[in-house]
Structure P
């Protein structure tokens, strides 16, 4: 295994942090999906599964760059606390908002300062996907708080996930290609 170059040490540390965060989000969202299904929130369960798949894609992309930079992939999955539907949605939204506002912008700035294009790309792709997750979680929270159970949060629903960057959409054929990484739409994963 290659050794980590000094100029990449902080980037690799950030990649490892992002990898662990995305891996834990994957595990958490899968657990939240099980709870949502059990509570009759089939659409919200599909959203959790779609976001979990996107987080797995982010983790895989981060791991690939860690290895390219000479690092060793290591993660720890933390204990998962599953609450009510509303609590789970709010937990998920808070995690996405942290990644959007703080984590990924800081990681991108550091990688940019060291001209690390592979890290910039994986961080940017994850950031853009997290924005769609945050929007969808916020919408689900608003519907749940309004008492609107007879909406998409309760009904079976498909979500569409880019297999390359994790961009997530609730609309089929939203674009001809992924707006983040340009992957053809017909390659998107359909998650229910």
Structure Q
């Protein structure tokens, strides 16, 4: 496991803008490794509360360790689409003073090859925020038609060579399953015209 400390981007500015009431109730919808949350907690008084969310079990482990010494912290192992439900269940509907969403993959996830997000270090082709739910990228690729892969690459990845890449993925998948990040990276690299590299 990588031990590098994750540094949140724009930490001070984000928290300066967020925390306007030291006794308020705040949500950190993407806990990550807790950089923003710890700064938010440092600004809260005894009556202040922070509810944190993450779907990544590794992030929840970090949050639970922080919670052991921090009574103002509430931890929810869920995606941020459960914000409203969790707030309602906590009895805090209409009482939220601010919400922080730091969207995207965190650097610790990219640094851990076994999570399957990085193409710099070979690992299993997983790419799930919560590896205990849903299907891995390996399973997804194995069960999709070429048109759907094109659609995902083009619409979500804004990849102009989506058709070439999808065709190469499907062709390779017919020969053998794509199970490693390095394999997928090589397929993509080979599918892009030489002049684009």
Structures P, Q compared on distance in nm of label points 7 Å out along Cα→Cβ at positions 153 and 169: the greatest is P
Candidates P, Q; helix-only ellipticity at 222 nm (-39500 (n - 2.57) for each DSSP H run of 4 or more, over all residues; to 500) computed = -11500; producing structure is Q
When P, Q are compared on distance in nm of label points 7 Å out along Cα→Cβ at positions 41 and 65, the highest value belongs to P
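For distance in nm of label points 7 Å out along Cα→Cβ at positions 17 and 145, the calculated result is 4.3, so let me know which of P, Q that is. Don't jump to the answer; show the numbers that get you there.
Details: P: 2.9; Q: 4.3.
It was calculated from structure Q.
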Comparing distance in nm of label points 7 Å out along Cα→Cβ at positions 33 and 57 across structures P, Q, the largest value goes to Q
Candidates P, Q; Cα extents along the principal axes in Å, for residues 121-160 alone computed = 29, 23, 17; producing structure is Q
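Given a value of 18.9 for mean count of other Cβ atoms within 10 Å over residues 137-144, calculated from one of P, Q, which structure does it belong to?
Numbers: P: 18.9; Q: 16.4.
The correct label is P.
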Value 16 of relative contact order in percent (Cα under 8 Å, 6 or more apart) was derived from the coordinates of, among P, Q, structure Q
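Please compute percent of Cα pairs over 26 Å apart for structures P, Q and give me the label with the greatest value.
Q
Any read-out appearing in this document is the output of simple, stated calculations on the displayed coordinates, not a laboratory observation. Not measured: the values here are computed from a predicted model. Cβ atoms are built from the backbone, for glycine too; each structure is taken alone.
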